[in-house]
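No lab work stands behind these numbers, since they all come straight from the coordinates. All figures in this text were calculated on a predicted structure; none of them were measured in a lab. Cβ atoms are built from the backbone, for glycine too; each structure is taken alone.
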Structure P
């Protein structure tokens with residue numbers, strides 16, 4: 001199954017996952033700077049600046065590692081100051097995440113803080129690169 005567009009993804013999701021994906025996308029789009037981008041990668045929404053910032057992975061899409069809900073994963077979660085202890089530090093050393101089973105579980109303030117921290121980390125990542 002290869003999904004190339006957001007409408008295709010939303011059309012195939014069960015209603016609960018579709019609502020969670022939509023709410024998370026809106027928080028992310030409203031919080032990230034305008035120069036950050038969204039694309040469909042691995043059939044799910046992927047947000048990036050200089051590097052990957054976060055990904056929204058509904059359980060309906062294979063290879064996400066979850067059986068229920070919608071995962072919000074931060075690509076460089078290991079470098080974030082998670083002031084609210086909001087993210088789960090699973091077996092992956094880099095990607096930290098939170099799984100939502102209903103829209104009511106979404107803490108917009110905590111996600112906004114994490115996104116702003118991810119933007120800061122992304123900005124710093126460009127300063128450490130040596131140009132040749």
Structure Q
């Protein structure tokens with residue numbers, strides 16, 4: 001909402017983890033909130049059939065970019081919301097995996113987001129925490 005996004009984007013942002021975390025399906029989301037919200041939520045959902053985390057993340061970012069700017073904004077706000085949890089991870093390998101995901105997202109989406117101050121702030125936070 002702070003980024004002045006339209007109502008459907010904000011709703012999809014609130015619902016973006018619904019398919020991963022519940023038994024809900026895209027048809028239910030479309031019935032309740034419309035086609036655009038369902039499409040955005042689906043774009044922001046991991047393919048659980050892909051077991052390798054890097055491959056799964058690459059596919060997710062590809063899907064987000066294919067879905068367009070609205071999906072990229074949703075994922076950006078999700079990334080920002082998740083970043084503080086990075087400091088709570090004690091396993092070094094898991095920390096590296098999580099930071100790789102942040103760096104990959106930045107590298108893949110910077111052309112779409114580079115003008116946004118919130119993206120610049122996010123990138124700075126990631127750079128500050130990278131390697132810690």
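Source structure of the calculated read-out (helix-only ellipticity at 222 nm (-39500 (n - 2.57) for each DSSP H run of 4 or more, over all residues; to 500), -11000) within P, Q: P.
Among candidates P, Q, the computation of Cα extents along the principal axes in Å that gave 44, 34, 24 used structure Q. Each of the structures P, Q was assessed by FRET efficiency 1/(1 + (r/R0)^6) of positions 39 and 119 (r between Cβ atoms, R0 = 25 Å, to 0.05); the largest value belongs to P. When distance in nm of label points 7 Å out along Cα→Cβ at positions 55 and 95 is computed for each of P, Q, the one that comes out at 0.3 is P. Calculated for structures P, Q, relative contact order in percent (Cα under 8 Å, 6 or more apart) is largest in P. Once FRET efficiency 1/(1 + (r/R0)^6) of positions 23 and 111 (r between Cβ atoms, R0 = 25 Å, to 0.05) is evaluated on every structure in P, Q, the highest one turns out to be P.
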